[in-house]
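Peer 1: These are the structures in question, set out in turn.
Values quoted throughout were computed directly from the atomic coordinates according to the rules given, and no laboratory measurement underlies them. This one's a predicted model, so the numbers in the text were calculated from it and none came from an experiment. Cβ atoms are built from the backbone, for glycine too; each structure is taken alone.
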Structure P
Amino acid sequence: MKFTGNTEEFIELKELKTPDCAIFKNPEAGSLTVLWFQSDNNIFIVDAKEYIFNKNQIVFFTEFHKITVKKKETTKYLRFNRPFYCIIDHDVEVSCRGLLFFGASQLPSITIPGEEIEHFQTLWKMFTIEMQLEDNLQIGMLQMMLKRYLILCTRLYKVQHQLSIEQEENDLLREFNFLVEKHFKTKHTVADYAEILHKSPKTIYNVFSKIDSKSALQYIQERRMLEARRLLSYTDLRINEIAYEIGFDDIQTFSRFFKKQEGVSPSDFKKKYKSG
């Protein structure tokens, strides 16, 4: 089921059966995707890394994720584009920018606990019913339900990823993640982002020390690594071109950085992926 408005805004809702995999190959520009797995042991390759997703796990993708399906059972699939509902413009409403979407290097996911499953199932059923109606209130209702869906997911994400920090610190963390997603090719130090946020680097380091074993600098480095893996795996760019693309001045520095993070050289990684 797909709703399309007068200005190319859309939302699509469906249950993907086992063979339905082509839908992941060419996501529409500006689209965001949410997958709710209905059984265990779903195997996906995302940005050249293998993941196993299990029953009642929800995973969030942007148009930039490179997805290959190795094994998939029935999955509840939701995709919408920014003209339909822009999480950046409506960040105050759903607070998912920098967490569920555009969160630097991590692939965001949550697991629905037993006591919450009925809530999600009820919302999905209401979503399905509304998709079949056609009147001048439909788009508003669908946007409202999408917002509710994202809020439920954001709440679970904060609990399951132990984001028990003050709201101001949480907002700083999300904004930092979002800025890294925007500027990782040109800004490579915590001080760069502290300047944009009008905070001291120490303030940012302190927030990260409360919620994660990773430092703020590691988040920046991991986002650069993610892009390096994408470009090595899914493009024909030469290694020196990839190095310059993500902000390295020379191929030697890039190769040392990549090998330290991944354990193999960029050329060996590329050969391994291309050979399957």
Structure Q
Amino acid sequence: MTPTADRSPLTAHPNIAFIGGGNMARSLIGALIQRGADTATIAVAEPRADARDELAREFGVRAFADNADAAAGAECVLLAVKPQMMREVCVQLAEPLREARPLLISIAAGIRIDQIERWLGAHLAIVRCMPNTPALIGAGASGLCANARVGATQRALAERILGAAGLVRWIEDEAQMDVVTALSGSGPAYFFLLTEAMEDAAVSLGLPRDTARALAVQTCLGAGRMLAEGDEPAAKLRTRVTSPHGTTEAALQAFAQGGLRELVMRAMTAAERRGGELSAALGGER
């Protein structure tokens, strides 16, 4: 059966500082608290006063305007800022992080571990993560890779933090993180596009919009659950619902004639390539 996310209680863990209080940080904070994390051990740095107040009010965590204040005393610092801001944030935190030497977790797309090390001017334990938006509802899929300075205890901590919001998988070769980005990072958009196309086609064929949407969404949800909760591969499930000379076979033949598999390959290759380009643009050669 397909492994699921680790949902065991997280009642005791080191102090964690989130640098950036956006949607992904909020989803991880909420998931950690739901699993029993002590709010007193969680700090967040957020430049906007209204957002800081909301974080403190909603989650009961300590919220700071200054990144260094939030990171003080943290054994794990999670960098949850936009990729374009990572260099500035790392330079700003370089001195306190070099002294404290916490585990660093970066969820900034396209930013490589060696870039973070260069901006910090130090060799620290760093985990790079590529989460996706379903983490906002606890159904995320994250790829993680670590440098050689991350020990077993720190790997376990990173896995527990990211696993609070969904499934995690370790990627041993960082070069493959661009493939993870193309698959699970960008993947929800592919899924939404297919659902949108199914809904629009049904409307064109005569169904009311609300009915088409409800049926499309539930169909995709049910198919996803069959994949996640069973132990059979997608190919076998597809074959099982495809009767010879039936309606499903007619639809799948149309997909094949349109080159669906080749199109998916081109799309993911384009996404993987763009990930490398963004990484180079944000911090140097690939």
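Peer 1: Here distance in nm of label points 7 Å out along Cα→Cβ at positions 147 and 267 has been calculated and equals 3.5, so which of P, Q was it run on?
Peer 2: Working: P: 5.5; Q: 3.5.
This value belongs to structure Q.
Peer 1: Thinking only about distance in nm of label points 7 Å out along Cα→Cβ at positions 91 and 171, which of P, Q has the largest value?
Peer 2: Evaluating distance in nm of label points 7 Å out along Cα→Cβ at positions 91 and 171 on every structure, the highest lands on Q.
Peer 1: Could I ask something else about it? helix-only ellipticity at 222 nm (-39500 (n - 2.57) for each DSSP H run of 4 or more, over all residues; to 500) was computed and gave -16000; which structure, P, Q, did it come from? Write down the numbers at each step before the final one.
Peer 2: On the way: P: -14000; Q: -16000.
Only one of P, Q returns -16000 for helix-only ellipticity at 222 nm (-39500 (n - 2.57) for each DSSP H run of 4 or more, over all residues; to 500), namely Q.
Peer 1: Tell me which of P, Q gives 10.8 when you compute mean count of other Cβ atoms within 10 Å over residues 131-138. Display every interim value, and only then the final one.
Peer 2: Values: P: 10.8; Q: 18.5.
Label of the source structure: P.
Peer 1: Thinking of P, Q, which structure, once mean count of other Cβ atoms within 10 Å over residues 123-130 is computed, gives back 22.4? Write down the numbers at each step before the final one.
Peer 2: Working: P: 14.8; Q: 22.4.
Value 22.4 for mean count of other Cβ atoms within 10 Å over residues 123-130 corresponds to Q out of P, Q.
Peer 1: Could you figure out which one of P, Q the value 20.1 for Kirkwood radius over Cα pairs in Å was computed from?
Peer 2: Numbers: P: 20.1; Q: 20.8.
Matching structure: P.
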